[in-house]
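Participant: These are the structures, in structure tokens.
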Structure P
Amino acid sequence: MSTLELSTPEPGIALLTLSRPERLNAMSAELLAELHRTLDAVAEDPGCRVVVLTGAGRGFCAGLDLTAYDLGSQRERRESPQERLALQKHIAALVPKLRAMPQPVVAAVNGPAAGGGLALALASDVRIAGASARFNVAFVRIGLSGCDIGVSWMLPRLVGASRAFELLLTGRLIDAAEADRIGLVTRVVPDGELLESALETARAIRANSPMGVRMTKEVMWSQLEIGSLQAGIDLENRTQILTSYTEDHDEAAAAFRERRPPAFRDR
């Protein structure tokens, strides 16, 4: 793959690196296609427990590569509305795909995460920022709506409606310190420590049972869409009973009693 690198730095941990550093990893048609294919393949890999997502070079992802698409004046455009909508859906489908993956995704954000890059970070389950990280809702700065690729749904749920609305309307750039202060990221680390910090979180996730982690990711995202406390508790109740019947639950209890690390088998 020329625009995306997939590696396994440690057992059970996949490292997915956007690799168009000369364009700050902006999304071309090739990168979009490779992202879809690779995420599909990783989701079906039973040996993969956690995914770390990052960018090569100085940036995480600068959004859609405007130079790679025909975005001239209306008179110059060749696409039909149907073709333009198909492209829009293709890009936006990355967000529910990340949400639906059984593996948690840890975004290691280095440098700019703008527009579609911001969407990828928001759709990840955990966000860790390098000191150079910068975030902005770029869509509104190029004459489009700030509401795109799921950002207007995810951002208010992460930082609150008041802060999200200001960021959506202005498109202003926020640095890593502000992102940390408003709760957009879990922590900020020096750039040279970013990947190791993301791997540290991935290891902590990997130490838990596969079924427990999958169910936690599924329920925690579903809770953002559930309309009442009781409905949320009902979902939790059923999930807890389901996981209580796994062999890994028994193994975790035995390991706790015997003061040893558990040996999970995803059964």
Structure Q
Amino acid sequence: MVKIVTWNVNGLRSILQKTFAAFIRDVDPDIICLQETRVSSDVIPDLKFPQYVFRSFNCADRRGYSGTAILSKFVPRGGAERINLESLLPSHEGRVQVAEFEEFFLVNVYVPNAQAQLTRLSLRYLHWDVEFGKYLAELDARKPVFACGDFNVAHMPTDLARPDENRGSAGFTDEEREGFSNILAKGFVDVFRIKNPEAEGAYTWWSYRCGARARNVGWRIDYFLASRRLMPAIEECKILAHVTGSDHAPVLLGVK
């Protein structure tokens, strides 16, 4: 089984000093997609994990902000590419990567947050989600796709602990939820929900405030999406909520 992990690490340098080495030892993923790495292209941390022979970083122009990375035991065809969705943003934020493997494309994404005052909601709804869905569909026409990362939206009321209190807030607006539904309608599935249809209290992000994680007052905003035809090859999809070090938990996908 090939194990692919997505994880918003909330700062790569920080998590390297915390739980990352233990996570690698215990989970031993074959491919890791990271979001919110917060590293600069001229200051990439020294990763002492030689098994990951392929390493690609997409860094933001703004230092200490955003960023994605792919670490893999397998070398993808042609490396990993940045995606032109960055043209929708005022500056490069390092939010999307794609790597082509023999049987699938792997897209790593850190979707822009709508922000507290919803200042980026129109960007999300009218532009980003539309273009991202088109891009995934274009890839899917060539080869099946896994898309993973921090989508910054709780899709359904079961995907957050307090839906009534948060309705209309960033991450749970009607527009963001519709945008996510529109992406799925391009021929993709939310793998965790398909594999765990009855799961409740299954979250991937918790606020640092008021002991939210200990009380499991969280949101599921980190996903694996997959082309529908990939589902027979998927053995499992689970949230590794016991792995700490970030305000997000990793999500593990197991593929035959």
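Participant: Suppose you compute mean count of other Cβ atoms within 10 Å over residues 32-39 for every structure in P, Q: which one lands on 17.9?
Facilitator: For mean count of other Cβ atoms within 10 Å over residues 32-39, the value 17.9 is produced by structure P.
Participant: Starting from the value 16.8, 47: which structure in P, Q was Rg and Dmax of the Cα atoms in Å calculated from?
Facilitator: This figure was derived from Q.
Participant: By the measure relative contact order in percent (Cα under 8 Å, 6 or more apart), tell me the structure among P, Q with the highest figure.
Facilitator: If we compare relative contact order in percent (Cα under 8 Å, 6 or more apart) over P, Q, the biggest value is for Q.
Participant: Okay, moving on. Compare distance in nm of label points 7 Å out along Cα→Cβ at positions 120 and 160 across structures P, Q and report the one with the greatest value.
Facilitator: P
Participant: Let me ask another. Quick check: -4500 is what I get for helix-only ellipticity at 222 nm (-39500 (n - 2.57) for each DSSP H run of 4 or more, over all residues; to 500), calculated from one of P, Q. Which structure matches?
Facilitator: Only structure Q yields this read-out.
Taken together, the values in this text are just the output of simple stated rules run on the coordinates, not laboratory data. Because the structure is predicted, anything quoted here is derived from the model rather than measured. Cβ atoms are built from the backbone, for glycine too; each structure is taken alone.
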